[in-house]
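Dropping the structures in below, format is structure tokens.
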Structure 1
Amino acid sequence: MTAHHIRSEIGDDGIAILTIDRAEKRNAITYAMLFAFTEQVAALGADDRVRVIIVTGSGGTFCAGTDLADLATIPGETRGVRGEAHEDGKWWPLVACPKPVIGAIDGFAVGMGAEWSSQCDVRIVTDRARFAWNFAHRGLVPDTGAGSWILPRLIGPSKALRLLYSGDQITGAEALALGYANELVAPENLMEAAMTEARRYLKSSPMSLRLMKKLVWHGLERDMAEHMKAHVEALSGCFKSADHKEGVASFLEKRPANFTGR
């Protein structure tokens, strides 16, 4: 499916690949692409066939940021933001998605591209990847709020502020050293590495993955008492689930589990 340069496909194994496909513009994002991206992430998240999502870009680039020519069609004085503050799915669609999200990142991940990379659960990057939160160069703050909230929690406030203040690019190797990237590969090995990572998750209960993702992300914003309340509720639900029953049975019967996500 293609809509405004956003393409998605779902494999028979339940691994979906979501591609930003505007290579002639280094996958720079227009308003139409932004809304198409958000809609397709939500659709994949709601699709029972999908177990894991890989987000990538075409033409050797992840996303070079917002298309400033498109942005300039609406004067800043009258330009609105994409949604209300509480509408997580509009700001952080990859975080709001209940499925594991792997970023397969090659080339530039700048501005909006850097923000979307921060929203991925896991980042596999190439040795020619380049990340930059260059919003201060445009008189802005990080577009989705990920650079000012998620990034400091991933690499620490001081390191994050240094990247935000300078707007400087960092390489894939530097992203790995900072703990931002999980794996560094050659460009020609990127998608296979991402698929290998995704297949690891197919052995796990979809219900468990959904609950763990929710607990981890929401745990970043709650105190321990609130977190443990949510944890106990999730664990109690797991005990009553078909997936827990199947997980125990498959172990005792020495066979692969056949999880249903319930």
Structure 2
Amino acid sequence: MNKLQRSFGKLDIKFRNNDIIKLFQKGASKAIIPNVDDALQQMILINTAGGITSGDNYSTSIELDNSSMCTSTQAAEKIYKGISNPGIVDVEVNLKNNSNMYWLPQEMILFNNCNIRRKININIEDNSNFLMSESIVFGRTSMKEKFTTGLYSDFWKIHKNKKLVHVEASNTNGYTADIFAKAATFNKNCAINIIIGIGDIILKKGEIIKNNLKNSKMSHSEVSIWDEKLIIRTISIDNYHLRFALENILSYFFKNSIPKIWSI
């Protein structure tokens, strides 16, 4: 029996003093650094395979040394239905010497019967600042698809000066449609976002957001600030309304407007 075709990708990128010193690209993973009329450097990560399914393997490593960067993806990352071994995604971000990273990928869309395991490790040193916004959409809402089953395993660890300051874990293995519908879980919503912020610059903005945040019937957000970290969780009826809510929240972190690489 012929083996099913699988995709892979690897990125290893390093910036020092806002200049790129390493750009390694392999397989379906690519990175583009566009010229933008903005003081903040921006980078777009691209998966030329168009999505991820069982058996695929992707790894991304980004290091900033006395640099500032906003990173996003070209489009939503689609996690297709798959069988056998799960797709693997590993992400590592290292911030050194007063660096600032705004990690703002487009949403991850989980197709029904998806099969993926992801790990994200963040290491923050010195007086660096880190803002992470991750959106997950359960099912293809535009196709009226409902997420009823599938493996989505996500595990994040954030260290500051080598001390573990936050762990975030999600796993849908064994979930059924009735679990997703319960008020204690998704309450019939299908799009969620988690924003995590570390660093003085981020925390100052968090206090402003906490005092001014307004919710709607379609989206609801809650803000928490403790242990020198900011966490904002948002749940929405669909991705369309989630993006509206996020545009409002993320705008507080930028002087003029949200970077184009995220808002396009």
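General remarks:
- Origin of the value 7, 30, 37, 22, 4, 0, 0, where P(r) over Cα pairs in 10 Å bins from 0, in percent was derived from one of 1, 2: 2
- Rg and Dmax of the Cα atoms in Å, for residues 56-143 alone from the coordinates reads 13.9, 40; which among 1, 2: 1
- A value of -3500 for helix-only ellipticity at 222 nm (-39500 (n - 2.57) for each DSSP H run of 4 or more, over all residues; to 500), calculated from one of 1, 2, originates in structure 2.
Readers should treat all values here as calculations from the given coordinates under stated rules, not as data from a laboratory. All values reported here derive from a predicted model rather than from experimental measurement.
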